[in-house]
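Once you scroll down, you'll see the structures, which are given as structure tokens.
A short reminder: the numbers here are calculations on the coordinates, not readings from a lab. From a predicted model like this one, the values you see are computed outputs, not experimental measurements. Cβ atoms are built from the backbone, for glycine too; each structure is taken alone.
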Structure P
Amino acid sequence: MGAAPSPGRLRLAVGLLSAGVLAYETLLLKLLPLKLWAPAAGAVISLALLGFGAAGAALTTVSPEALPPRRAVPGLAAAFGIGAPAAFALAEAVPLNPLELLWSPAPWVGLGAVYLALGAPFFLAGLALALAYRHQAARPGPLYAADLAGAAAGAGLAVAVVHLGPPSWGLRLVCLVGALSAASLLRPRAAAAVGLAGLLLGAAWPGRLLEPRLSPYKPLARMLAAPDTRVEADAWTPWGRLTVARSAGVPFRHAPGLSLACPHDPPPARAAFLDGDLLDALPPGDAPWDYLECLPWSLPYRLWKPQTVLVLEAGLGFRAEGALRLGARRVVAVEPIRVPARPAARGRPGIVWA
């Protein structure tokens, strides 16, 4: 095995490991909002810092002879690859309602368990990187360059994954990248075995364990619990998981800010949800729209009659369609999210989508 890895192979291992870490961190930002809400998912950054900080602190208590880089770095890199999907699957199994954190101590236990589970891969990767830097303490520049290049590549890999499919696919790739990082420090025969094992292990993970679970406290979960609810579209987008549904048993009615004195009832609507939270809702084209005059955003249309209207974050087209109903002749609707099963408003005369 040799006493120490060569600088070139160590840089390759560090670059691959950094790619896996940044990919894992970026993917968690997309996977966790279904369970924890988007603001809480942002705590992933603190998870990475916590794991790396704990790894650095742990390394100060261990002598260099106890963790030789040639053996410890590939072992820790492989453990990171295995641990990334396992940690997510374990965190998803922990029951947690973030809404109770303000008044109940019980959810804090679950939140701590989620933190520990998701932070473990960062600890393993941080320990491997710290060992590599300690080994190259006399000349850390090239190692740091490989670290940064790998991190950039990992972030790009995660972005590509969320554009091509569900983020859970990325966890399988992280498993493979961790194995490749370990393999880069091994002899050819052992490297081939570790790389193949990483590929097979990543592919063998059951999809149901890597699929994020929808929190039962999200608006989408409540709608799906209603009778006669039909999901018209469900797809992953770069912005999150987008679901379009309608309910015949308990119709969804969308009229934000509706006056209590309004004599008109909002009609049943189909609703679009992003990561389980309401994005927009749109009644069918033949539904009565009289209630629009009772909504706060109808005021500009009542004060004067704008001919051209720009609607940002148009969603399914509720406010764009409403602008036409309130007197606008031309509406430019801008929606960055590609909403699947967009309704007839997509081809509605007078509305230009961008």
Structure Q
Amino acid sequence: MHREKRKTVERRRKRPPCRGRSRSRRPLAEERRSSCPSRINVTTPLENAERACRGKAVLVTGAAGFIGSHVCELALEGGARRVLGLDNFVSGLPRNLDPFRNDPRFDFTEGDVRDFNTIAPLVREADLVIHEAASKLVASRDNPRVDLETNILGTFNVLEAAREKAVPVVHVSTGSVLGNAPEGSMREDHPKRPSTLYGISKSAGEEYALFYAREFGVPARVIRYFHVFGPRQDYSGDAGVVSIFLARAMRGQTLFIHGSGEQIRCFTFVRDTVAATFLLAAREDTLGEVYNVASRNRVSVKELAGIVLERYGAAGASIEHDAPRPGENLRPIPLTEKIESLGWKAMVSFDEGLEATAEWVRATL
């Protein structure tokens, strides 16, 4: 990949890689603790999974993906009678299924949501569908057709199959549908102005889910993820900055920051994100609604790189600035009061999540 005007801003030469020592850090700019009004009963991830999944057959599309595999795992922990997993392994990894592959309640199908004849029989067997399968943001520029077919046609196939017997669906979307909205204005009903093909296709998927809920009675709701990180986040590709930075730092390589590094991210630990997904699945009053899900941590990409380098950088690891990515959202900070009012709260701090992710990356390098 061509890189323009790289400038090394920091370099590690002699310190060995961190082996999990606990370190304090300076307060991050704009970092705030999650809070909910005291009168709201905050529910745990396992409680949400039990309410949504106990005794049910749960279909998870994108089951071998980073987040999808955690959905499968928590559904099993929550007492699902059966978990049906579907993945085509384009971006999902077989190793992500290892923690629960041998559970007799887990039934995996290798297939594609773009094929109605594959998805429809699975939906008919399910009592709940968590639709995680999607084409990735960076890949959307390289192959727009696959992005369109996966994120729009695939979503249509799931919803059309669910329509037959009104199977409940949680449609997973993304903050990319909003584009670069002004900070503080990113409520669920804010006008969508996606700046990437991925954002456009995911926006269309949202509209299909809401239409099927409104016009056809499909019990569907939409959840928007923002900057999810944690174990199983693939560090070998172009997406997943936390795991990518960790892997490169531990290998003594360069951490490339696209643009200035002032881009703000609200990194949310994967188990907290999955907990929110099951919270919506368990409540009928969420049907036909959209919910933003994000922690209240505010961390710039530049700050993230510095923290990772300091704590986990092997000899030779460094930070360099690279060309900005076209269409990248600079400050996608959502408002999350809507889901917090239901009893959701991000329970894993940024530091705890970073250490858990680092342990997983170190074990799989």
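Some values worked out for this structure:
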{"read-out": "Label whose coordinates, when distance in nm of label points 7 Å out along Cα→Cβ at positions 69 and 93 is calculated, return 0.6 (choices P, Q)", "value": "Q"}
{"read-out": "Origin of the derived value 20.4 (mean count of other Cβ atoms within 10 Å over residues 77-84; candidates P, Q)", "value": "Q"}
{"read-out": "Structures P, Q, by mean count of other Cβ atoms within 10 Å over residues 53-60: label with the highest value", "value": "Q"}
{"read-out": "Read-out helix-only ellipticity at 222 nm (-39500 (n - 2.57) for each DSSP H run of 4 or more, over all residues; to 500), computed value -10000, structure in P, Q", "value": "Q"}
{"read-out": "Among P, Q, which structure scores highest (criterion: mean count of other Cβ atoms within 10 Å over residues 197-204)", "value": "Q"}
{"read-out": "For Rg and Dmax of the Cα atoms in Å, for residues 125-180 alone computed as 12.8, 40, the structure of P, Q it came from", "value": "Q"}
{"read-out": "Comparison of P, Q - label where Kirkwood radius over Cα pairs in Å is highest", "value": "P"}
{"read-out": "Structure (P, Q) behind the derived value 24 of relative contact order in percent (Cα under 8 Å, 6 or more apart)", "value": "Q"}
{"read-out": "With FRET efficiency 1/(1 + (r/R0)^6) of positions 85 and 293 (r between Cβ atoms, R0 = 25 Å, to 0.05) derived as 0.70, matching label from P, Q", "value": "Q"}
